[in-house]
1. Given a computed value of -14500 for helix-only ellipticity at 222 nm (-39500 (n - 2.57) for each DSSP H run of 4 or more, over all residues; to 500), which structure among I, II does it belong to?
2. For structures I, II, calculate distance in nm of label points 7 Å out along Cα→Cβ at positions 5 and 53 and state which one comes out highest.
3. Taking relative contact order in percent (Cα under 8 Å, 6 or more apart) as the criterion, which structure among I, II has the greatest value?
4. Which structure, out of I, II, was distance in nm of label points 7 Å out along Cα→Cβ at positions 13 and 37 calculated from, if the result is 2.4?
Structure I
Amino acid sequence: MKRRLISSGSTFEAEIGYSRAVVDGEWIFVSGTTGFDYARMTIAPDVESQVEQALANIAAALAEAQAGFADVVRVHYILPDAADFPACWPALRQAFGASRPAATMISAGLADPRMKIEIEVTARRSPRGA
């Protein structure tokens, strides 16, 4: 299968030079995704809303790649304030509770001070007919 690029339409992708996701065979690599609503280029002020929007953005990229949260095998969470992480757990458990991917949480600064979380996932689709 040929490599395929997926875009969310975010202005960041064109300005910086990356894709929301890359599909390479059975593998899907979703870039670090924040809580921006890319259609409006707005972001909510609270981490709970941002994690829900980030997950919606990731779900859209996975769906375009014919995959879903059940296919996620690895997830990285990046938060400027580690104390915000527990507030994210209910939404994360809803998205990943069944598949329980390998995960890492890192506390680090993000590109925009309004961003409270960034999530990056790697997924692997099951081969058709498997």
Structure II
Amino acid sequence: MLTDPDFMGEKIRKIIADKVKGVKHAFIPAEDATYESDIGVENAAPEAILKALSMAKAENAEKRIEFTTLDMTEFGLVGSPESASKRRKLGAELGIGYTNAKQFVNRLNIYGISREEFESVCNRLFE
């Protein structure tokens, strides 16, 4: 499922995910889907859409708690002026989109991101 990277897109994503089990989620970074002040999938380049679709992830059926807010703090993804920017970059790289820290932890867990992948990408992007 590919929705606009804005509030309404997230609302639609949640409704569909609640009704369609096993649906895959694809995320386009807002900066790749914005033209002037308009944000939407229709503004994204075909390459950005193809990249997002190739990184689509399904939610895990079982509840998994691999990551916590402590991980967010340890990697500077919360609590600093650069935190939002770091989550934006990391979310794009992992294919889970951008969101606040609490929802970011949730996405790491529900989309099955491994600790190794998370740490590898964080180290590459932020060190």
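Read-outs: derived from the displayed coordinates by stated rules, not from any lab. This one's a predicted model, so the numbers in the text were calculated from it and none came from an experiment. Cβ atoms are built from the backbone, for glycine too; each structure is taken alone.
1. It was calculated from structure II.
2. Once distance in nm of label points 7 Å out along Cα→Cβ at positions 5 and 53 is tallied for I, II, the winner is I.
3. When relative contact order in percent (Cα under 8 Å, 6 or more apart) is computed for each of I, II, structure I gives the biggest number.
4. Details: I: 1.9; II: 2.4.
Source structure: II.
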